[in-house]
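Okay, got some structures for you below.
The numbers here are math on the coordinates, done by the rules we state, and not lab data. The structure displayed is predicted, hence computed values, not measured ones. Cβ atoms are built from the backbone, for glycine too; each structure is taken alone.
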Structure 1
Amino acid sequence: MFKLLVIYISLLTCSPGEELYAHYGHTAIRLQDTEAKVDWCFNYGTFSFEESNFYGKFVRGETYYQLSVETTEEFLSDYAEEHRAVYEQRLNLTDEQARAMRDALLKNCRRENRSYLYNFVYDNCATRPYYLIKDVLGEELHSTYQGWEGKTYREFIRHYTRKNTVTDFMINMLFGKRADQPMRGEQRLFLPEELMNYMSKVRLANGERLVREENTGVFAIRPTRWWEHIGTYLVLAALLLTGLSYRDARRGRMSKAADIVMGSVYLLVIGLVIFLVYFSIHPMVGWNWRLLVFPALWLVFRWGSYRLFTFRSRNGESYSPTMNNV
């Protein structure tokens, strides 16, 4: 005879949003206790910009997130306002396991337990629910879902930041060799969509599915608009530098302002990378060839075009006498 459960536990997966931190989606846990008449969402992705020295800690990788609780109605309302889908997977737990899950969540909500050192790849809003479920079940979770198995962290992350956007370019510039390592098994589960798909195919030791009921979908990644494409800004920068070189060649001397600006920007980028590599705890940051884009652009379109225009001017191929007297 079917036994009516008192406590239901669900995994909630939210589709991507417009803000950078929301590009990857979100994961939360839903607790429905029919006996206590509560319907709560436990959210491991809460942080506050008002925290003391927030941005300094963020740059160093020392951002602390918190487990927060709100009613499911409030949670769903917030995501509906942002036009973001919320998918639900109800877990196949016994009453005893569901109570253990509830007790673990309530314990983690205590003031002394609610904060944790956030890490985008190793410890975030998706990995916390996964390992909590795994601990409660007391067994390894094996899934037939392969997904991004064997792909690199860089490839995985670029899918959600949208390839060749300015954001994608900047993140790739900061990522080092560690980001090019292939992901295996549980390493893939730091991104909510991958966790949702992985859990959907998990079989327990008794052969039953971990997810008893589900409403899932595919994350819709918005296409890159032309003004978001890094190529747009590289072309504009190249045209600007070439135009400056053309003007300088006509004047017979190179202006220093553009070189100072470009050099300053590059030094700032290098300084940021040095700081992140040696003084932060961000795991993926490191040196890579993309850092050569700035000096290459400068040399080719600034110095190269200036030398070309100067050479043509000296040989009388570019400017008429009238133009030279302007």
Structure 2
Amino acid sequence: MNALIINLNLAVDKTVLVAVLEKGRIYRLDDTLTLPGGKGVNVARALRVLGLKAPVAGFVSGHNGRWIEEALEREGFETFLERHNAGESRVCCSVVDGAGVSTDFNEEGPIVPASSQERFLSRFARQAGEYRFAAVCGRVSSGLKKGFYTSLVKLAAARGCFTMFDTSGPVLAEAVAAGADGVKINRAEFEELAGRPFTPAVLAAYFKRHSRAGLKTLIVTDGPSHSYAASPFGLWSVKPPRLSGLKSPTGAGDSFMAGFLFGFLKGFDFERTLKLAAGAAASDCLTLGAGLVRRAQALALAQKTVVKKIC
């Protein structure tokens, strides 16, 4: 298979639309979008629309976990999920107002038992060689042992599988130190990782320093502003297309990852891959719900994206 999407902290995702979000009001919601989610599921959903299917792996628990598993199957996703009973899989709610501004309420999720962690890693070790690319996306699960992300990187590398991470905090630093091949994060997450305010020069310096450990791609997105990408081919800026009719930016970064993953697996050059990634992200902004893109629209918006090599 081409790719595996690892979304450890799976969720029940709810998205609701209100004209204006006001503190202290009671809202009667008659049109709630409820989907199995988490950043990785959003990536897999957008990737499938673009034309590639990828299985989803992660942890589920309780009644919510059973619903997530069944809902993913109804959507036609292949999964390998490690089930435990140490609580309920989390619920995440995005409230989007008429201006397209999203306010998110995300549960942390239950602590994953050590035995479940070991079973997940054992299964990944057996199957990692089947994939060219493993995208590890989303909020870290509670209770993961130190070294879990290092194990993911090392197991994948030993089997020739490219790993790319979209997460944050100490586990992201752990993955980079372990030799992760790629990182796709937003500006705030990069500043936390690097410990410095973002500039293209800071990004380039960080990439150069960590490329010695194996880092091959570092992408920093910034909403409607320019994104930047560092690779062995140089440093690039990505100017996304201007949009009208914004519905919600929630999930746009996940669709960016899907576009990048599609281009990578199809053998596109770096510039074309970045354009498709930005086009997919822009298409996501024009829908309500994360990872929901339109293929023709994403391709058209990719053509309106300006990618320039800085150095």
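When mean count of other Cβ atoms within 10 Å over residues 120-127 is computed for each of 1, 2, which one produces 19.5?
For mean count of other Cβ atoms within 10 Å over residues 120-127, the value 19.5 is produced by structure 1.
Comparing 1, 2, where is mean count of other Cβ atoms within 10 Å over residues 32-39 highest? Walk me through the numbers on the way to the answer.
Numbers: 1: 12.8; 2: 21.4.
The structure with the largest value is 2.
Say we calculate distance in nm of label points 7 Å out along Cα→Cβ at positions 80 and 296 for every structure; which of 1, 2 gives the highest result?
Numbers: 1: 5.0; 2: 3.8.
Largest one: structure 1.
Here Rg and Dmax of the Cα atoms in Å has been calculated and equals 26.5, 101, so which of 1, 2 was it run on?
Checking each candidate, the match is 1.
Please state which of the structures 1, 2 yields 0.70 when FRET efficiency 1/(1 + (r/R0)^6) of positions 48 and 192 (r between Cβ atoms, R0 = 35 Å, to 0.05) is computed from it. Mind showing how you got there, number by number?
Values: 1: 0.95; 2: 0.70.
The structure behind it is 2.
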